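Trainee: Heads up, there are several structures right after this.
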Structure I
Amino acid sequence: MSVSVQVEDFDVAQEMNNLRLGQTDVGAIALFVGCVRDLNEGLDVSAMTLEHYPEMTQRCLEAIVLEAKGRFDIKGARVIHRVGTLYPTDQIVMVAVSSKHRGQAFDACEFIMDYLKTQAPFWKKENTPQGNRWVESRDSDTQAAQRWSQPEQP
């Protein structure tokens, strides 16, 4: 289980290979990569700046990964979140999860991403032709995270 908050870009293929290195019992890797869009809420976006509190952010992401490990039968997880100024098409975040079976990998990957979007202390500021604006949290992200606290239906 590994978490990084960094300015530098990442190599998805290398990260996936590192995640499964030496794990002969891994049958699935679920992967999510988030990228900067050039349009958000009807406005052109020329850049996005991500700010955070380093120690708090690292601890929060590590806690999310540990919670995922407790909830799902996963073998490994790798989370990378970038900070600083990014541009359209740049990679922002990667969540990769390895497991014996795809269902657990998919669920854990989605869980980590949902919690990351709602609990991790990141602040995003978009540069638009109308000026800079802070990105507000979305109700859809909150609803996605809340479903993990609901009891499972038979």
Structure II
Amino acid sequence: MSVEIRIQEPDFSLDHEWQAMRARLGTDTGAVAAFVGLVRDVEPGDSTTLELEHYPGMTEKSIAEIVDRALARWQLTDVLVVHRVGKLAPADQIVLVAVGSGHRAEAFAGCEFIMDFLKTDAVIWKKQSERWIEATANDIERASNWQKGS
């Protein structure tokens, strides 16, 4: 079982992260599900940056708590969370969540669960166009549905 959580300014390479994860996986892993989040262009044609801030140590702890909740729910064999901070432009990669499990259903569910709670519970602040961005009602509802057992 491996868990890796990184908060970083530089971009990440999907190929590099995939190869590193493959090297860690044991023969008990039958599926890997992954999600990559990108910066959306809020106003088409506007190159407004998204600024992400974090509190070192606290951010990693908040993400580790999310991962621990996923591990308690599903038999996951590997979890990788890479979240970028700093100034990002439209189309830049923001986040990578990759989850290994013995079976695809658990890999998909674990990946989705972690991503849903990153949007609501991770200690990361987002600002775009001088406006702080909070979790949307949809983000909160998705996270709430996991707590209801959905």
Structure III
Amino acid sequence: MSKKTKGAKKGFWERAKESAGQQQVLAEREKVSKQKSVATQSTPKPAQPIEKTPEEKTKLHKEGIVKTVVPALIGTVAGFISLVSMGDGTEYPWFSIMVFVIIFSYYGQRIVYPLIGLDIKEFGKKDWFYVEFMAVIFWLVVWTLLLNPPL
């Protein structure tokens, strides 16, 4: 058996061990760099909350009340109109009645809100969905209550 010298060529196993060691070091470096990038991405910088003045808070609170009351009134009126004009509504498909109520309440609200001082340009999709949902729910509840006879 011969002893290895510095200038001797490395055998297969020695080269394989070196290669595996180098791959391990590279894998650890990549893992550390990924952890750093994920850590920087997952911790967003905290946004400064915008403080509202008491006047703004009061205005937003009043607008929220109006955005609830107006669809409730429109839905209630639609419920009474449905009872008077269609009775129990069995001769019409329910879906077409609901679409008519949605269209009626949408355009009714687009007319009413500017009259009472709300800017409809500030309404987002979420706001319109909310007010339409409220109007349709009130319509369904009022019409259902009116169709059921008292005990």
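Just so you know, all these numbers are worked out from the coordinates, no wet-lab data involved. Values in this document were obtained by computation on a predicted structure and should not be read as measured data. Cβ atoms are built from the backbone, for glycine too; each structure is taken alone.
Trainee: Here distance in nm of label points 7 Å out along Cα→Cβ at positions 29 and 61 was calculated and came to 6.1; which of the structures I, II, III was it taken from? List each step's numbers first, then the result.
Mentor: Values: I: 1.8; II: 2.9; III: 6.1.
Going through each structure in turn, the value belongs to III.
Trainee: Taking Rg and Dmax of the Cα atoms in Å from the coordinates of each of I, II, III, which one would give 34.7, 110?
Mentor: Values: I: 16.1, 52; II: 15.5, 48; III: 34.7, 110.
So the calculation was done on III.
Trainee: To test your reading of the models, identify which of I, II, III gives 4.5 for distance in nm of label points 7 Å out along Cα→Cβ at positions 53 and 85 when calculated. Spell out each step's value before the answer.
Mentor: On the way: I: 2.6; II: 1.1; III: 4.5.
Derived from III, not from the others.
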